[in-house]
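K.L.:
Right after this note come the structures.
What follows draws every value from the coordinates through simple rules; no lab data is involved. The model shown is predicted, which means the values in this text are computed figures rather than measured ones. Cβ atoms are built from the backbone, for glycine too; each structure is taken alone.
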Structure P
Amino acid sequence: MKYVLFLIMILFSSQAVALNCEKQPTCEELNYSKEDDPQCAEDGYILCPFDSQYKKCVNMDCEKLGFTTSDKTSWCDEIITCKDDANYTLCACALPRPEPCAVGSVYYANGTCSSVENYQGCGTPVGVVYYVSDGGAHGKVINLHDLGREATNKPFNSANPYDTRYRTLYWGYYNYDLERLEDYTSSNIVDKLKAYDEDLYNGKGNTDKILAAEKPNCSYEDSTYQYYQYCVPQAARAARDFYPQKELENDSKVGKGRWYLPALGELMDLYGYDNTQITSPKGKSGAKGNNKTLVNNTLDALKGKGVVAEKLTDSYYWSSSESSHNDSWLLLMDNNGYRNTDFKGNPSNCVRVSLEF
């Protein structure tokens with residue numbers, strides 16, 4: 001029995017020696033160093049338990065890392081907080097320095113403008129300026145891409161506004177005269193354009209009137225192309241439902257409800273027109289194209305910088321200006337800038353939406 005106990009004592013003693021003889025990690029393996037860390041606070045080190053010559057930083061110096069306590073919300077797009085002190089922040093992505101808004105300027109979700117050359121990926125471009133007043137303090141913006149939908153018998157989907165499967169919309173309300181809208185006909189529109197008639201430059205007001213109109217009697221079922229031709233104002237409704245991206249849906253400056261279908265005069269401003277040279281109701285008299293060139297150059301440059309943007313195509317664009325119960329005015333954005341009317345049920349015309357600032 002004594003012999004057995006002696007063997008057990010020897011066995012436990014051997015295991016204890018084996019445990020005590022395991023190799024200890026070195027200070028370097030534990031990420032300690034003899035060198036000073038220039039970003040460490042003066043009292044931010046701990047010493048290695050195996051060799052006091054080695055130390056490790058456990059408390060970073062926010063100021064040495066470039067963090068400050070200043071308010072950066074007005075000019076920074078991405079703010080990082082120092083992990084050791086939430087009062088210190090760092091700007092990881094600075095917005096372009098705001099510039100006076102001018103035709104061709106990038107317009108951002110925060111309501112500022114800059115030249116496209118100054119956009120380096122920070123900030124959220126939502127449009128391009130095509131008209132300014134009061135030295136650039138106010139103006140109008142066109143969105144970055146033609147609106148689209150899934151098919152001719154589908155509604156506009158504000159969650160996917162730039163659906164490229166079918167990049168045109170109906171004006172809608174075909175064979176229905178909206179009493180609140182003035183009918184601009186071949187007999188009066190030349191004089192009205194030359195006089196800068198207010199309603200020809202008030203797409204926001206037009207869109208309000210279109211959407212407030214009493215609905216026509218309509219027997220077509222939803223989800224048919226006739227429904228969108230006759231029964232609803234698809235282009236105006238799409239403009240009012242539009243928002244540039246999901247995060248901006250409820251934004252007070254550029255969110256849903258802020259955009260509208262531009263009037264004919266606003267499309268002419270977008271293109272670049274000299275109204276004094278207009279000689280006929282339809283046609284290209286007065287068209288210069290100077291603004292369109294500036295806007296397209298910016299749209300193309302934004303696309304090259306990774307933004308979802310497309311130049312204005314050489315297509316007809318719907319306006320919110322009505323001509324009759326059957327027709328509305330539109331403008332051709334090619335090299336001619338042709339003014340024309342088309343029947344409201346045509347599925348082949350494009351839509352860009354506008355915003356006032």
Structure Q
Amino acid sequence: MSTIDIIETRVRGFIEDIQHPSQKKKINIYDLELQLRKLSDDYFEMDGYSLFYHAIETLEAEGQLIPIRNNQYNGRTPSLPLYYWVNVKVQAVKWDRLEMMKLSNLFDFSFYERHPEWQTKDEWNRIENLYTFLKSIDEREFVSLEERSLELFGHEKFLLDSESFPEGKGFLTRIGVSQEQLKVVHYGEPFVFWLKQGKEIKDIQRVLIVENLSFFHTSIKLLEKDQLDYEPELIIYGEGKKIEKSFSFFFRMFPRKNYLFYYAGDLDAEGYGILIRLIEKYRDSCIQPALKIYRKMLEYYEQRNDQKMGQMENTEYRDLFFQWFTEEEQSKLMELWLENKRIAQEVLNIETWRRWL
């Protein structure tokens with residue numbers, strides 16, 4: 001048995017031991033890993049945490065574990081939520097093998113062969129509904145994930161990542177069907193934006209996206225005084241990481257053409273990640289950091305504060321962000337990183353901006 005299988009088997013064993021037939025149970029993921037380390041003398045040599053992380057993600061995808069989203073994490077990299085719900089133990093009900101064979105032209109039942117405890121009546125009903133849908137896929141239109149979820153599984157939130165329907169997230173994984181096969185559209189969420197006075201939608205060329213609400217309002221004031229860097233025609237409030245999902249909505253609201261997008265966020269791990277993921281996801285768009293604004297923020301290095309708890313410290317995102325800056329600026333940014341410090345966007349306000357006027 002490989003080390004991956006050993007770690008996953010042990011984690012599954014822990015989970016099965018505490019599963020209850022009728023109610024969810026709460027576990028501390030740090031304590032769970034500690035138990036695992038005690039059983040594995042070579043835990044660190046085999047990079048045990050990476051294997052543990054993979055095992056937890058697998059169990060979450062299967063719907064056996066449900067993360068509790070309360071901004072508490074286990075302090076490791078990559079991080080995991082500190083607490084999870086252990087879903088109820090599924091009672092095994094053997095399916096008719098002949099019926100399984102009838103549907104095997106579209107589905108792979110190997111997971112259910114390995115895990116007969118998932119052969120339940122509810123699961124079979126979902127599979128039958130999905131099979132009927134896929135047989136008529138060529139005649140179907142694209143609809144939202146929530147609309148398709150309601151049609152196939154009786155609730156609009158079944159396929160969303162939610163504590164109410166933990167089994168929904170893992171269902172498609174278990175049956176080997178992707179969301180793309182369901183002909184669903186992930187609609188972008190509308191965002192808050194400000195169009196410069198006197199400008200029309202057809203005039204938009206430069207767009208500034210800012211991470212935080214305070215600086216969004218500061219930017220509006222500066223724009224109306226013609227004092228804002230890049231002189232954008234449009235300012236978007238990114239609302240932290242929300243912009244990663246809502247940015248696609250831009251192309252439904254505004255004409256298709258070449259825009260210049262400038263992004264300005266906090267000088268911290270999360271801010272770096274937001275920008276780099278936007279660049280990578282929307283490669284056909286010209287997105288770059290608002291360097292003039294970031295350089296103004298660096299002028300307030302003495303106002304740095306502690307990094308927020310629970311941020312994913314991805315060195316790849318960090319390095320891709322740093323490469324936009326000069327060697328001297330990179331050195332200062334690396335000091336921030338090594339000290340686990342950050343510079344919040346709020347260091348720039350109407351008063352502090354005056355030094356550049």
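K.L.:
Determine which structure produced the value 174 for volume of the Cα convex hull per residue in Å³, calculated from the coordinates; the candidates are P, Q.
P.N.:
Q
K.L.:
So helix-only ellipticity at 222 nm (-39500 (n - 2.57) for each DSSP H run of 4 or more, over all residues; to 500), computed for just one structure, reads -5500; which one of P, Q is that?
P.N.:
Going through each structure in turn, the value belongs to P.
K.L.:
Using relative contact order in percent (Cα under 8 Å, 6 or more apart) for the comparison, can you identify which of P, Q gives the largest number?
P.N.:
Of structures P, Q, the maximum of relative contact order in percent (Cα under 8 Å, 6 or more apart) occurs in P.
K.L.:
Can you tell which of P, Q yields 0.99 when Rg/Rh (Cα atoms, Kirkwood Rh), for residues 207-246 alone is derived from it?
P.N.:
Computing Rg/Rh (Cα atoms, Kirkwood Rh), for residues 207-246 alone on every structure in P, Q gives 0.99 only for Q.
K.L.:
For distance in nm of label points 7 Å out along Cα→Cβ at positions 183 and 343, which structure out of P, Q has the highest calculated value?
P.N.:
Q
K.L.:
When distance in nm of label points 7 Å out along Cα→Cβ at positions 47 and 295 is calculated, the result is 3.9; to which of the structures P, Q does this value belong?
P.N.:
Computing distance in nm of label points 7 Å out along Cα→Cβ at positions 47 and 295 on every structure in P, Q gives 3.9 only for Q.
K.L.:
I have 13.7 for mean projected area of the Cα convex hull in nm², for residues 63-190 alone, calculated from one of the structures P, Q. Which structure is it?
P.N.:
This figure was derived from P.
K.L.:
With mean count of other Cβ atoms within 10 Å over residues 143-150 as the yardstick, tell me which of P, Q scores highest.
P.N.:
Evaluating mean count of other Cβ atoms within 10 Å over residues 143-150 on every structure, the highest lands on P.
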